Structure P
Amino acid sequence: MKIFVGTDLIEIERIKKSCQSRRFCERVYSEKELTLFSQKKNPYESMAANWAAKESFAKALGTGVEGFALNEVSCLRDELGCPYLELTGNALLAAENRGLTFAVSLSHIKDIASAVVIAYEKEDKNG
């Protein structure tokens, strides 16, 4: 099985400044992500971590951010708070074409958010 890894770091303040533009937020984040952020008292750490997850996804996919929109890669949280990627549109097609599935880990400290995405080949259930 092939495994690919992508990682990214981002300054939280940089994302906070960028998020003052509604256009930026709509271009980068999905509706589901924007709903998630709206439930947080201070959303910028999560917004930065999600940005890092999108960049990490692109690196693990092996294409960079090309051929899909950033808002087609949603980094959501399950009922326990564990992050996972939900892909739509061209991001989903690219992942399916490469036969990849993804795991994501997020972290942040005072000034920096980070993400690691591991891409691995889906198991062949036929053999």
Structure Q
Amino acid sequence: MSDVTLTKTHILEGVWEGVLARSGGGDWQPGIAVLHEGKPLSTVDVTELEPGRWQIRVSIPPETISDGLQTFVVTDAATGEKLETFALLAGEALSHDIRAEISLLRAELDMLKRAFRRHCLETMG
């Protein structure tokens, strides 16, 4: 998926938006999954802007917003490859930015664990 890039444009009115671009040719349609605490969100919308470019919109569910840092991981649904992350901070301000980094690392570690387990199942089975 190195020919695919996802660039965040903004978060506005509870909706995260980005543009996905693919340099390779062919009739390819993106499959995007957004995970929060390891669970996929059902509020992802993918709209083709032009051949090779899609607008990604993620409506942030109210139930995912709470005190502290909430991390969201945008992935390729087919491969599980991380394309982008975004985080929301609510409630009491964090005392150090290191907590934000730890939250992102935890999200990435969870994704790596799932990929490793899938790899083990595929190679052993």
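Laboratory data are not the source of any read-out in this text; all were calculated from the coordinates shown. In this text the structure is predicted, and so the values were computed from the model without any measurement.
Match the computed value -7500 of helix-only ellipticity at 222 nm (-39500 (n - 2.57) for each DSSP H run of 4 or more, over all residues; to 500) to one of the structures P, Q, and report its label. Corresponding structure: Q. With respect to relative contact order in percent (Cα under 8 Å, 6 or more apart), the largest value across structures P, Q is given by P. Highest-scoring entry among P, Q, by mean projected area of the Cα convex hull in nm², is Q.
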